[in-house]
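Pasting the structures in now, so scroll down.
What follows is calculated from the coordinates using simple rules that are stated; it is not laboratory data. From a predicted model like this one, the values you see are computed outputs, not experimental measurements.
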Structure 1
Amino acid sequence: MKRGELYRVYRGSRYDSKDHRVFLVVSRQPLIDNTFSSVICAPVYSNYRGFKTQVEIGVEEGMKHDSAVYCDELISIPKSLLTNYVGALPAAKMEEVNAAFRIALAV
């Protein structure tokens with residue numbers, strides 16, 4: 001598992017009524033490689049509203065259709081649920097994600 005990878009999670013959150021949702025792994029790599037049982041992820045939604053905290057992704061990254069990473073809705077997910085690999089974001093797209101995090105977290 002690597003930072004920047006997308007995984008489809010079934011029943012990933014008790015707050016989400018969908019059967020599944022795609023999540024982007026955003027934890028730093030040393031945390032992912034450690035023995036911690038969960039990682040920080042950002043959800044992916046099919047709606048893009050043009051907010052500075054959203055990053056557009058699509059078929060090039062493994063999605064079925066145009067979507068957006070919501071960088072202001074972080075969630076901790078057990079690594080054991082991240083088994084259905086979808087794709088990975090290229091370095092340029094991860095730079096957009098990093099910029100969106102700086103805005104979302106006001107840092």
Structure 2
Amino acid sequence: MDLTQEVWASKQASTTDSIIIDVRTPEEFESGHLINAQLLDIRDPQGFMEGMEALDKSQTYFVYCRSGARSAQACQLFKQNGIETCYNLLGGILEWEGELEH
């Protein structure tokens with residue numbers, strides 16, 4: 001499900017044990033990422049699939065990328081693999097107005 005930054009951030013903050021997934025490349029991740037985000041590079045198909053399969057399917061995932069395109073694709077893959085609750089950040093980190101970790 002695609003959510004605006006405001007809805008995505010408030011829903012993430014109010015969801016106990018939710019997990020933030022950054023699907024960008026390691027280089028993009030190093031340049032700045034959301035606090036407590038885990039990297040799962042969608043451009044590394046084998047690594048992405050292995051990482052996704054290791055995720056707890058009962059958890060709630062908040063996914064983002066640079067602009068929202070890769071994270072939308074990641075959410076579709078999550079759903080195909082049995083992860084029901086996945087939220088895509090519309091506009092990605094480009095439009096993020098919150099704090100970042102480096």
Structure 3
Amino acid sequence: MLKKFRTYQMAIRFYKGAQKLKLPRHLKDQMDRASSSVVLNLAEGSGKRTSKDQRRFYSISLGSLRECQAIMELIEVDIELINLADHIGACLYKLCYPQLKLTQIKA
């Protein structure tokens with residue numbers, strides 16, 4: 001089931017890329033926990049029966065991804081990892097708010 005979950009597969013790639021980053025110890029610990037939280041909450045959410053429960057876990061995953069993105073802003077990171085995080089963020093946003101159309105989203 002998770003093999004076909006594209007956002008989950010991208011999150012695994014992101015986690016593996018985040019593990020390779022050279023960070024100060026305090027940021028490394030945060031990045032490790034937050035990047036694994038993205039993957040784990042996607043997996044747990046996909047197993048929930050109701051869409052409300054699923055969205056709750058996807059929202060937690062999105063929050064963890066934003067934490068990773070903030071850490072990446074503090075250091076120099078490969079643009080490929082930043083682009084992957086942005087793509088995952090867009091997918092997670094859509095999973096959290098499936099009823100919104102792009103015209104309804106205000107920046």
Worksheet item: Here log10 I(q)/I(0) by the Debye sum over Cα atoms at q = 0.13, 0.25, 0.31 Å⁻¹, for residues 39-86 alone was calculated and came to -0.32, -0.98, -1.13; which of the structures 1, 2, 3 was it taken from?
Response: 1
Worksheet entry | Value 12.7, 37, calculated as Rg and Dmax of the Cα atoms in Å, for residues 7-54 alone, assigned to which of 1, 2, 3 | 1
Fill in: Entry that produces -10500 once helix-only ellipticity at 222 nm (-39500 (n - 2.57) for each DSSP H run of 4 or more, over all residues; to 500) is calculated, selected from 1, 2, 3
2
